[in-house]
Structure I
Amino acid sequence: MKTKIALIGSKDFTHHVVTAIAPDLPTIDMIPYIYTEPTEASKLLPSITPCDALLFSGALPYFFSKEAWSSITIPVLYLEQDETALVTSLLYILHHHGIQPQRVSIDLMDTSIIDHAASDLHLKNPPRHVMDCKERLPHHFDIREFTEFHRHLYESGETKLALTSIHAVYDQLIQLDIPCIRMIDPTKSLIRTIHEAVSQAELSKRKAATIAAATISLYDERNNLPLESLARLMKGNLQSEEDSYIIYSNRGSIEAFLGTDEFTTLFERGYSIHIGFGYGDTAQQARANAEAALSFAEQNKAESCAFILNEEKELSGPYPAQTRKQRLKNNHPNSLSLAKQLKMSPANLSKLIQFQQSRSSREFTAAELSDYLQITRRSSERMLKKLVDNGAAKITGEEMTYSQGRPRSIYELTFPIY
């Protein structure tokens, strides 16, 4: 199966990657999402369909979208600007335009890149007219300020050409008839970053499959906690012991459960409960970590809560945290209009989105959907047929069964879920 990467950048950047680089990467699908200015990048996230990683064209769109992508569970990366990009661009200017670095105005993410390049190359006349993007973040960033920076230097005769890292600034300088070029992104750097996105996507999938255990302690047995339903929500197996219960599952399913309304309401309904979640390479390690996490939860005797201890012995909690509650309030944008377009109820659409977000793989079967929604196989097949007929899902292949019978279709959603 190909790795699908959502590529977020300007029109020229995404076109270059899709046409010049992607054809040499046959195992990777690059899906472009285009903005006009980097400050607009966050508005693109609600339109992104299921993918394995997000890749931003640079630090600026990555930064301006941080609040939007912070709740997304797949890897999020950006193309880092470094000395190689700067030196390649300056060499291009010198070779094709005959202009020395000190007569070029430059904007870039971090001016330290200039210092490092000048030191490595022992430049006697390094670039002097430099504007730093990082210093203006987050509250003082204005595209027009960068355009004016280059325009003033050129019209005053101090520079002969502008070198910009911002595609929107390049477009404005072109309109002003000011000689300029965009910072060159070396092909090797682009390919390296794309491969890093693939590696992180694969690592994320492996991590999601890590063994997980949830140890549950009921300090008031009179509470009728539906443990079987709880295990089903975690996609795990329930085992009872003398003074506690334990559910074995995987990390991806547990982390998906932590992001659901069911997890939050578990603590809001007055159940007297402490939970310890543990991750590990083995069931024994996961259980040991879960028991250690439970001991932290039980220290809070007056309030129900949960803690997590991962395989790196990193402890997090207590849950449900306030930040988690706030994230759960962010309903899918335009959910009513999307539900109407897909001819589904908003409730079913919400469950379908939660199902997809809970998975480490984009692809799934009708049986997996029916298990998650707790509906019959026939009902899930009818739902998927409706989605396929409306262009909201597609069949990507078939899965052979062990017993006799027709192969089971494999599906992938094609509408935005982030």
Structure II
Amino acid sequence: MSQNFKVLFFLKKGKRTNQKSLPIYVRVTTNGERAEWTCQRHCDPAKWNQQTGRANGNNEDAKSLNQYLDAIQANIFTVQKEYALRNEPVTATHVRAKVLHQTEEKLHTLIEVYQYHNDQFEKLVGAEFSYGTYKKFKSALKSLKEFLEWKFKKKDVYLTEVNHKFITDYEFYLKTVQNLQHNSAMVNIKKLKKIVRLCVANDWLDKDPFKSYKITTKETHRNYLLKDELETLRNKPIAVKRLDQVRDIFLFSCYTGLSYTDVMLLTHKDISIGIDGEQWIFTTRIKTDTASRIPLLPIAKEILNKYSKEPEIIHSGRLLPKLTNQRLNSYLKEISDLCEFNKELTFHCARHTFATTVTLTNGVPIETVSKMLGHKSLRTTQIYAKILDNKVSDDMQQLKQKLLKAI
């Protein structure tokens, strides 16, 4: 296994160091990666030979110092030889750790840190994070493990092996082997970035490999219901109870903008009187931990009143019946077919519908919509405004075609 391996001894200058006696450092470079540390010795720059990396002279002090540096260099090459015999790549960090009498087990590995993060995250589910977000981290870790097996035939790698190429190779794997779309691949890479930033913050990594990597997302079509579709959904006779419940929960989200997780966690404690003397929802978004203050619209109130006397609701303290997100989305497909919608209906479409059809289309300022949605940045809400601009453009193009035909 061929590797570019260099060892350099040098005097390190500093603002506060005595220029007549500078500390001696050793730098190991392997394939461009550097690691350096102090040799716990000093030397007068006038007596130092930069070419040889040793002290000049034949006196006892110079001989003793050079023998000490020779021993360090021998130790370094011994470590390199150990890795070569095992046919394993050696990094500069590994060498430094060995020479400084640290064990390789003390060097953190990527999967070890990732798993520790997930274990901690799981304990905070319900208190600070949603189970859905935990599942995404769990899935991302699984894909990373599969990548390591595919690329390196390993179950884990040292943090020092995570560099720009590692990230781009992971992106390539996600898009080709796992066949993920660009945005889905970026979700996994964002989660890896969080783990890497954690390592940098704890000084387990000297530099952040994501500094030279830009995470990008592509614009995607966001389904939402138009005004006439919303009316069709509201007025559609549905005899099947489970579908009727799902329709109500979906409509409640259409008129509040709350996500599935936030809707399922709503209790009577979250309903209070707002500044206008009317009922408002006061809650905190699980996903972003940001506050949402939402005045209850009449249709949302009707839905809550419909279920307020249900035994399940009274006993649980929740405001609406509880179903899994997977089951909700499955039933929404049936409802979409019943209403003859020519679009895929998922629960998240309700949040999009609130942002577009219910609020922005009716002249609610984008800053107000952003506040109710619990967005941390106005830029996130502006995506919905752009959707509406595209709709205006499409409608006007159709009008132009009609006018041209009429001429």
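Things to note:
- Each of I, II could give mean projected area of the Cα convex hull in nm², for residues 261-300 alone, but the derived value 3.0 comes from II.
- For 6.4 (distance in nm of label points 7 Å out along Cα→Cβ at positions 29 and 317, calculated) the corresponding structure among I, II: II
- Each of I, II could give Rg/Rh (Cα atoms, Kirkwood Rh), but the derived value 1.06 comes from I.
- Structure with the greatest value (metric distance in nm of label points 7 Å out along Cα→Cβ at positions 13 and 309, set I, II): II
- Winner on Cα Rg over 2.2 N^0.38 Å, for residues 157-380 alone once structures I, II are ranked, highest first: I
- Among candidates I, II, the computation of helix-only ellipticity at 222 nm (-39500 (n - 2.57) for each DSSP H run of 4 or more, over all residues; to 500) that gave -16000 used structure II.
Values quoted throughout were computed directly from the atomic coordinates according to the rules given, and no laboratory measurement underlies them. Everything quoted here is computed from the prediction, not taken from an experiment. Cβ atoms are built from the backbone, for glycine too; each structure is taken alone.
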